[in-house]
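Multiple structures are listed underneath, in structure tokens.
Rule-based calculations on the coordinates, nothing more; no lab input. Being a predicted model, the structure only gives us computed values, none of them experimental. Cβ atoms are built from the backbone, for glycine too; each structure is taken alone.
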Structure 1
Amino acid sequence: MKTAEQKKPKNGLFIKIAAIAFAVYLLYSLISMQASISQKQNELDTRHQQYTESLIRNQELQKTLDSYGTDEFLEEQAREKLGYAYPEEHFYIDVSGTD
């Protein structure tokens, strides 16, 4: 009868150690998953910001494309890139170097 009583405490100790090991494993898994979720959330935020910036850039390009060939666009390009002006206009160039 002593052998049965001696085995009982060992089984109880083994179960406690196994339960503690399982709890530590669950805690580690939970922390690991939370870190992964946080990293993925940051990545998602970055992708969303890039998407928003791309939408804004696309709108700007579409606006430029829509204005291409209009009189205003041609006039702006002639003034900025070619230096053209109307005959009655006068240009003054600031050579002081200050804005």
Structure 2
Amino acid sequence: MHLYRQYGNENEFEMPFETTQDGIAEAIGMGRAHVSIELKRLEEKGLVYHLRRHAYRDGCLNRQLRKCYKLNPTGVRMACKLLEESGEVA
């Protein structure tokens, strides 16, 4: 759901820090190692993919390329379905 909320916040060069493993871990309160394992599972299931982008945080751009994760169309549909089932609006 975290990546769904980040959907559309990217361009061809930069993505939010919140789409990196560190950013996801920080945002959802989990350890980075656990986030890494879960992202790998989601990639294997075909729900997310990663891009090499510069990550920005609070308007500051990190010049180092980082793995940034994004939902693919299947992941977006699944997130929308989960939101509908929970009664939230997608």
Structure 3
Amino acid sequence: MSIFEAGMLVCFGISWPIAAYKTYRCKCVQGKSIHFSYLILAGYICGILHKLIYSFDIVILLYIANMMFLITDMCLFYRYKNNPAPVTERISDK
């Protein structure tokens, strides 16, 4: 097991639930790229396959957890993709 690989996955693992929560809370996805999410998903799948084929260890659970959080965020993207961005009032408009 590589401590650096696990560290990277933990950092990503913290980021995905936060991103999904923010999407759920504001119910908008403006500025998010679903294509980027698919690219990250492909990376997680490659990481899982590498663990299954070449070096199976406990880190595979981090890959799977991250992939599930990412898929949750992607589902929220499709749910809210047609919602308009929230309007914010600028200071100069006052």
**OP:** Of the structures 1, 2, 3, report the one carrying the highest value of distance in nm of label points 7 Å out along Cα→Cβ at positions 14 and 46.
**Re:** 1
Subject >> Origin of the derived value -12500 (helix-only ellipticity at 222 nm (-39500 (n - 2.57) for each DSSP H run of 4 or more, over all residues; to 500); candidates 1, 2, 3) >> reply: 2
Subject >> Structure (1, 2, 3) behind the derived value 25 of percent of Cα pairs over 22 Å apart >> reply: 2
**OP:** For FRET efficiency 1/(1 + (r/R0)^6) of positions 22 and 78 (r between Cβ atoms, R0 = 25 Å, to 0.05), the calculated result is 0.55, so let me know which of 1, 2, 3 that is.
**Re:** 2
Original post:
Given that Rg/Rh (Cα atoms, Kirkwood Rh), for residues 30-69 alone, derived from a single structure, equals 1.05, which label among 1, 2, 3 identifies that structure?
Top reply: 2
